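Pasting the structures here.
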Structure 1
Amino acid sequence: MPKLKLISFKICPFVQRSVILLKEKGIDYDIEFIDPYDPPEWFKAISPTGKVPVLLVDDQPLFESAVINEYLDEVFPPAVHPVDPFKKAQNRAWMEYTSPLNMSFFQMIMTGDKEAAEKTKEDFIQQLAGLDKVATNAPWFNGNDFSMVDISAAPVFTRLDFLKQQFDMDLLEGFSNLQRWSKEIHNRQSVLDSIVEGFDELMLGRMKASDSWLVD
């Protein structure tokens, strides 16, 4: 089996996706955390986008979390993706749907412009509404089978829980399917193990550094 090393940033939602899958499959890997706002030169040389995560596979770089997770799912059985090609394609479509949620959330909480944040929040809630309409299975997106869609959505739920706990802002209010799904996600051991120690403090520190409208 290849030797794996994940290059990470502690509060990056896209890194969390890869960590969840690695832990879900019980794959041995090393991890190194960097500061993406001041990345080392060696990282610039291996990341064409300048973003994390990057997975080193026998020292060869692979970038983009969705691509990394597709690789891991193929190389380390059993597959988390559905076997049926059409079902797999549907799942990939909803994985794509969840990705902008992470960016919208980041913009919403990091901006110093409250008016802009409120507009982003409105758009974010509309995106959540779209996801709530299809998240009708239980306990997971595909029913009994934990899938890559659950992994892709997990960082969103982690950050929404942070927002609720720290600022008493519950953006899942009224979305019963997402509330149920979030509860299941946060009871999954691989998800719990993917959240770095001191996550809330790290998030608050990043918000303060960005002059977020939510913090003093």
Structure 2
Amino acid sequence: MKTIAITGGIATGKSTVVKRLIELFGVKLTVLFDCDAEAHNLLTKPEIIATISEEFGNEVLNPDGGVNRSALRQIVFEEESRRLTLEGILHPQILNSANKALLQAASVDERPELFVLEVPLLYEVDFPVKRDLDVVIAASKKTQSQRLSENRNLDQATIESLLNSQLPISDKIENADVVIWNDGSSSELEFQTNLLSETLKAENLLPS
């Protein structure tokens, strides 16, 4: 089983690439661990909610007692120390879940051929999960801003906070084994993803 990490900046197209890779290699032969999905899942856990309430106050809770993600996001992106506090709560749990998922995938009788880690903050935080390949999905800051505005309806101040909370794309590219540049159309992104899968198969880095 090979392990590939998909990372990159916000709104660069990571999930689109992951979806396409799973289509190419087959659902039955591929296991996906999505760090963002796991973070959302953790925010529903009573023990995590209690810790967040203690650290950030009841203003980040909905009337039903759940986490108000918009309110929490506003707080953590206005002040770096608060963002680091939230990351300190969530990231060790996410790393633990990722390693468990990897071990489980490797231990089953019908082992999958490909384990995909979708890790937006792969280089921002300590994420020592063993992997065979790092793929960075990159785009210009202008394109990221436009997508965040149009697709997520975020204001410019929030967009700037989100972008500034991550490493510059250039730094991520320096750490990558493979880079997919996604400033163009969806068809161009699909072409690059297809080419990536074909190249990796040809080099015997991933299953054929």
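Couple of notes before you dig in:
- Label whose coordinates, when FRET efficiency 1/(1 + (r/R0)^6) of positions 38 and 126 (r between Cβ atoms, R0 = 25 Å, to 0.05) is calculated, return 0.10 (choices 1, 2): 1
- Looking at distance in nm of label points 7 Å out along Cα→Cβ at positions 134 and 150 for structures 1, 2, the greatest value goes to 2.
- Of the structures 1, 2, the one that 0.25 was derived from, the read-out being FRET efficiency 1/(1 + (r/R0)^6) of positions 46 and 94 (r between Cβ atoms, R0 = 25 Å, to 0.05): 1
- Distance in nm of label points 7 Å out along Cα→Cβ at positions 118 and 158 from the coordinates reads 2.0; which among 1, 2: 2
- Answer label among 1, 2 for the case where relative contact order in percent (Cα under 8 Å, 6 or more apart), calculated from the coordinates, equals 38: 2
- Answer label among 1, 2 for the case where mean projected area of the Cα convex hull in nm², for residues 30-69 alone, calculated from the coordinates, equals 3.1: 2
- Computed 16.6, 50 for Rg and Dmax of the Cα atoms in Å, for residues 78-165 alone - originating structure among 1, 2: 2
- If Cα extents along the principal axes in Å, for residues 62-101 alone is computed and equals 29, 26, 11, the structure in 1, 2: 1
- FRET efficiency 1/(1 + (r/R0)^6) of positions 22 and 174 (r between Cβ atoms, R0 = 35 Å, to 0.05) derived as 0.80 - corresponding label from 1, 2: 2
None of the figures in this text is laboratory data; all of them are computed from the coordinates on show. These numbers were taken from a predicted model, which means no experiment stands behind them. Cβ atoms are built from the backbone, for glycine too; each structure is taken alone.
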